[in-house]
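Several structures are given next for inspection.
Read-outs: derived from the displayed coordinates by stated rules, not from any lab. Owing to the predicted nature of the structure, the values given are computational and were not obtained by experimental measurement. Cβ atoms are built from the backbone, for glycine too; each structure is taken alone.
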Structure 1
Amino acid sequence: MLKGLTKKILKKYDPLLAKNLDGQTQRVGNRMASLVIIDGGVGSGKTHSGVAIADHFNGSPIDLKKQYAIGGTAFEEKLKYCVDGKIKVIIYDEAGDFSRRGAITKFNARLNRIFETYRTFQIIVMLILPCMDILDNQLFTNKIPRMLINCHNKIQGKYTRYRAYSLYRMFWLKKYFKDLTVKPQAYTKTRPNFRGYIRPLDPKRAEEVDEISSEGKRAELGGTQDGLYNKYDLAKKMGKGANYIKDRLNQLGVKPAKVVKKEYFWRDDVMDLFQ
């Protein structure tokens with residue numbers, strides 16, 4: 001079996017992080033919502049760190065095919081499976097969920113709806129995204145995010161340096177995000193509750209995570225032809241029928257950006273026409 005960040009390992013090298021994570025397990029055991037956020041820039045180690053922490057919550061390595069969801073559609077499907085199977089933790093990697101205009105609003109609406117539905121089902125949701133600032137105030141007012149792990153540096157390309165923030169300090173981060181022009185400086189304006197290092201995953205497991213992550217993000221972003229979308233890609237992303245998409249674009253007089261073997265492809269900005 002591939003090794004993950006088991007409880008025994010984490011409690012040995014980072015007992016403070018282990019204690020705080022176990023506090024979230026107790027919280028959901030009392031039927032209260034718990035969202036653990038992992039954020040950080042490209043290459044900061046947030047995906048591997050998220051999987052490592054999920055392994056700790058799980059008590060053993062998570063099943064990446066069932067407990068690691070890339071994009072909102074996959075997350076809602078896998079969340080139902082995890083709830084029905086009484087699985088302890090699931091990862092939601094936002095992937096390209098807010099890569100276009102208007103998508104951030106939909107992303108937040110999706111999160112609020114999910115927690116309204118599943119908050120009593122004793123499952124920890126971990127959210128991986130570039131910056132927690134995109135989350136709207138309603139989530140925080142409802143006290144759903146309970147812990148932020150900001151991954152901000154990698155030591156020798158392996159160990160991930162992190163800063164941990166409570167809900168109270170996340171409110172201050174939100175304030176500084178609003179006030180500052182250079183938003184990443186907000187993390188330096190608010191003192192974290194504690195800091196530490198997350199050890200790298202087992203090499204074989206890291207390779208498996210990278211493979212699943214890359215495949216999932218390519219699928220979520222769509223565009224099998226030079227970053228373009230066919231009617232099926234657009235239908236999946238907008239929750240509509242493929243023929244409806246094509247007929248509507250024809251009605252609007254929107255010409256495809258590319259035609260390959262009689263198959264039409266459009267740029268992603270055509271989705272804005274359906275707002």
Structure 2
Amino acid sequence: MPRLRKACLPAAAALAALASGALPASAAPGIDLAPHRAVYDLKLARVTGKRPIEGVRGRILYDFSGSSCEGYALQFRQVSELDSGEGKVALSDLRATTWEDGEAKNFRFNSQNYVDQAPVDAVDGKAERKADGVAVNLTKPHSKDFALDAGMVFPAEHMRRIIDAARAGKSLLELPVYDGSETGDKTFYTLTVIGHEIAPAERPLDDAAAAYPALKAMKRWPVTISYFDQAQSDADGEQTPVYAIGFELFENGISRALSLDYGDFVVSGELKELQLKDEKACK
């Protein structure tokens with residue numbers, strides 16, 4: 001499950017910072033992510049800040065395909081309606097496509113964001129891992145080339161590393177992540193908290209995942225990922241995240257029971273539709 005960008009909901013503020021050293025970024029061995037199509041229904045779970053929020057509703061489409069040998073492709077769309085009361089309703093529509101090779105060396109990304117059906121920004125670019133770092137080339141919102149630390153990881157590799165850590169019984173994982181979001185030139189440090197494995201009988205599936213016997217018996221863990229903006233940290237030294245996403249993570253990378261914390265409010269995401277795609281064996 002990718003990080004939902006700030007533009008998806010107007011109330012999401014700039015992320016605070018967490019310092020972290022560079023980490024090795026080679027692909028996590030033995031972790032294959034399942035190709036699948038998932039639809040999540042969004043609704044307001046609770047209001048946690050002073051901002052008046054009367055309602056949130058929306059939907060996420062997450063269409064994931066590929067394999068560790070041919071690379072991973074994602075088509076993602078989130079449409080969200082935020083009701084601030086007194087007739088103030090904002091509609092945001094984020095559309096994104098990405099591709100990441102199985103060795104975590106190349107990453108391509110393209111996204112468009114609309115607010116009240118008017119385009120507000122677009123990002124297009126690619127990143128390539130080299131011997132001494134990661135080279136990024138942006139063509140939108142403007143032409144720009146820059147370099148990132150060698151320890152930076154891309155989104156699919158981030159998920160594979162979380163699964164690897166969960167299998168190993170680890171409860172914490174810190175990684176710097178580049179996902180091409182915002183204006184395409186931001187990097188994020190992430191802190192992932194992994195809970196104890198959920199036994200199938202302990203918390204039976206009650207959503208679209210319940211239709212698949214293989215998922216009922218599969219290992220899964222409660223996971224919360226907090227995102228921190230390095231630039232914000234350098235400016236004021238803050239280390240408190242204002243955005244976090246929680247979910248139950250299956251061992252094959254499928255997510256359910258979303259909780260999206262935007263600081264002022266929390267949105268829940270129920271897995272309403274799930275289609276498992278055929279997996280292609282690597283040659």
Structure 3
Amino acid sequence: MTRFSSPVSALIICMNDADMIGPCLESLDFCAEIIVVDSGSTDITLDVIQEFIAKGYPIRLFHNDWPGFARQRQFALDQATQPWCLSIDADESIDDLLRQSIAAVTQLRDDAIDGWYVRRRDKLKGYGYAHRWVLHNRLLRLFRRDRATMDINLRVHESFEVPGKTDTIESGVVLHRREMTIAEELARANTYSSLKVATLVERGKKPGLIKLVLSPFGNFLKFYLIKRYFLCGRHGFVYSMMVMVYSFTTEAKLYEASRDNDPT
């Protein structure tokens with residue numbers, strides 16, 4: 001495979017990711033263009049990026065003050081010039097099989113597919129990458145630039161959407177390399193649940209007692225049993241419990257917000 005040969009714009013948003021962004025950029029050596037949008041790093045993230053620019057990587061570096069996840073990703077998309085875009089986080093990288101698969105599907109002369117789902121393999125602290133038999137999350141990460149849209153009003157869990165047909169790349173995975181401590185997981189659950197609830201309240205979403213009670217347990221069972229995180233031992237149990245905590249925190253905050261906004 002020729003270096004930087006695929007008609008793909010990789011889209012990365014980052015801030016203070018010096019310890020992660022290097023392997024991410026290195027795994028994108030098949031992309032014709034790498035868009036990096038930094039929102040004000042104070043560590044050596046920008047120095048790391050400049051090192052890759054000096055090596056010849058086709059990086060276009062932008063600064064954009066943080067407007068929220070969705071708007072920042074939209075800003076990155078607006079800078080892209082290639083027919084295909086690959087959305088990837090600074091703490092992720094593309095394994096060799098997925099690189100080859102992306103290079104192959106973006107060379108096809110087939111206008112039927114607007115977007116491709118890929119599988120992401122998470123790294124669990126103290127365990128390593130989740131067991132290969134775990135049903136890794138499917139995420140729409142590869143899509144045609146001129147057909148992608150983003151709901152810029154979403155505060156969290158934002159993703160690009162395409163109107164047409166989609167499919168899944170079965171060979172290769174995105175490696176999610178960030179290992180989080182329990183304290184970091186809880187802090188993220190607290191932050192993300194607040195962002196999600198703010199969006200739900202804006203859209204008139206009402207809480208439900210049944211969902212408050214059952215949704216957390218349902219999400220635990222989904223990850224631990226259906227997605228097979230039990231194969232990761234106690235680490236998979238903890239991971240699934242963190243999903244449950246996030247689900248409960250979101251539903252409880254939505255219930256709290258509805259009471260606070262109730263004029264009676």
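Structural remarks
- Structure (1, 2, 3) behind the derived value -12000 of helix-only ellipticity at 222 nm (-39500 (n - 2.57) for each DSSP H run of 4 or more, over all residues; to 500): 3
- Which entry (1, 2, 3) yields the derived value 1.9 for distance in nm of label points 7 Å out along Cα→Cβ at positions 80 and 208: 2
- Here P(r) over Cα pairs in 5 Å bins from 0, in percent, for residues 120-247 alone was derived from just one of the structures 1, 2, 3, and that gives 2, 8, 13, 15, 14, 14, 15, 11, 6, 2, 1; the source is 1.
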